[in-house]
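The structures considered in this document are given below.
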Structure 1
């Protein structure tokens, strides 16, 4: 091994020379070779419809996001908000980590939308095929619905006892802090102004939307593909910590899917209570469109995106060259990756 090899190994932050070699030899000796991929498996995977894979990925991703969140809410509410069984802090983390796991697990297959508003924004702003929008949204709502059903099955005894207790106390089952609120959001006892609730939801969803587009911007030097799932998850958690106590929803699919489950168990009041459900279900869409427009018009740097190789000018390199000439733009080598031809222009 040459001295140069030593230097290259140090630059990659590997283990000390010698220890690395021993571990690699041990690894090679002990690890069983992976089983070859059979032709039968390749044929099976080739025959699977692409639309089915995408739908399953979207449904599974929403399930991964909703399931731990409502499970934490169940633990919190069923134990009368005792700190040992949870808190808003724990609920926020449950959603955040659930979102990160959803992206890591399912985004390679479907793109990881997990929210009808995000799907619609991708279709309008990013060229996502409109023909896929309906089945993406159906899959997202279905994933949340299944998460609600599974939770109600697992917590059946506790939820039944909780519902009997609140009904006996004359409070019913549909109210903030009641059995139905384990599944979906409801306004508090004193929250009767729908305009006020609209603004809460709108600004919370806009905040999340801007963070999502910033995290997905390939020209953003502060976000890597490895950190994006956790950054997006933390945006949701951040809003849960700040505003869950005054009622938020954040996702059409998450709310509608579980609200249907709440209606199955606790009746139509799950949709009619204080006329709130339309805010929880629909406000996410205009808020996310606002967030997308805000980022696209005021913050997006498409030239930097092109320079990093993540996009191209619609007229190719000639169009880019004309733009650079017209605007007298000098792109710094440290911030961009422009080609030699473009630099000469």
Structure 2
């Protein structure tokens, strides 16, 4: 059953009207941030080396700071006392696990071999990207699309646990076992469990604890009304500031690699475009079929489509080297993911008209 298109259009317009100027023109700011990063990386001598001189694990400190600033406000918005209702939704939990840990890696494996059969390094890099499920930027896209914040926090936490437990095993399966079964070329790789664990602890653990403490102490001191109507509006824009800063630094660090190999960028972009659109579409379709309601369906779709490029890049650099094709494939990832998922935010808001109000409140 569908709501009338006019009602859906009105709801979508209302959502877009409530977006701040920063949110409404986010695609423009992101494109400018990407261009600024590429320009800085190409024109300022020694900038990339300076930015990459200090690291947390295998990730540049400036990028780490940007990610923490980006994730903290979003996690401070989560009503942690309501997460129990999410964990009890078996349809959502099951659908997320299947899309993230069965469909996503398998789809990226297929696309990598279809589009890059003659480029083993880039192909391996893409497969690694498919194994790194998103724990960072997905919170931004989910928030912009009016998804379920509590559900997003729970699904991101589950993805984090599975990354620590399953990443190395899945890497072994998709790079050695499955290609051998299919008579394809295999790749030998040993993944550092510490690299994966450190990524999860730093990029999710720190902002998660900070967000939980901020809400708990803020509500205890001033109450929920003050916290959500006075404090959060002031804190909220910092998530997008952190996102834009991260994009500038990321592209400044990798500008030479991207600009010097334009054809490789094009070759890797095609399977990534297919991956994002297919996984997002599957998430929307499955959520609608399961009658999860719009908010949780949007969360399901974005957590399925997003990837943890920071982890994929860190693992590729630690395993194959900073100048490897595997690392380049990881670098190209956010070049495609960021504008595509911003566009999918608008697709998601448009699709909201097809979810009846009773589903949303379920």
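No value in this document is a laboratory result; all are computed from the given coordinates. This is a predicted model, so every value here is computed, not measured. Cβ atoms are built from the backbone, for glycine too; each structure is taken alone.
Observations
- Computing distance in nm of label points 7 Å out along Cα→Cβ at positions 205 and 261 across structures 1, 2 gives 3.2 for structure 2.
- Structure (1, 2) behind the derived value 2.7 of distance in nm of label points 7 Å out along Cα→Cβ at positions 61 and 125: 2
- Structure responsible for 2.9, with distance in nm of label points 7 Å out along Cα→Cβ at positions 109 and 269 calculated and labels 1, 2 on offer: 2
- Structure with the greatest value (metric relative contact order in percent (Cα under 8 Å, 6 or more apart), set 1, 2): 2
- Taking mean count of other Cβ atoms within 10 Å over residues 173-180 as the criterion, the largest value within structures 1, 2 is that of 1.
- Comparing distance in nm of label points 7 Å out along Cα→Cβ at positions 93 and 301 across structures 1, 2, the highest figure is found for 1.
- Among 1, 2, structure where distance in nm of label points 7 Å out along Cα→Cβ at positions 117 and 229 as derived comes to 6.3: 2
- Source structure (of 1, 2) for mean projected area of the Cα convex hull in nm², computed value 25.6: 1
- For helix-only ellipticity at 222 nm (-39500 (n - 2.57) for each DSSP H run of 4 or more, over all residues; to 500) computed as -21000, the structure of 1, 2 it came from: 1
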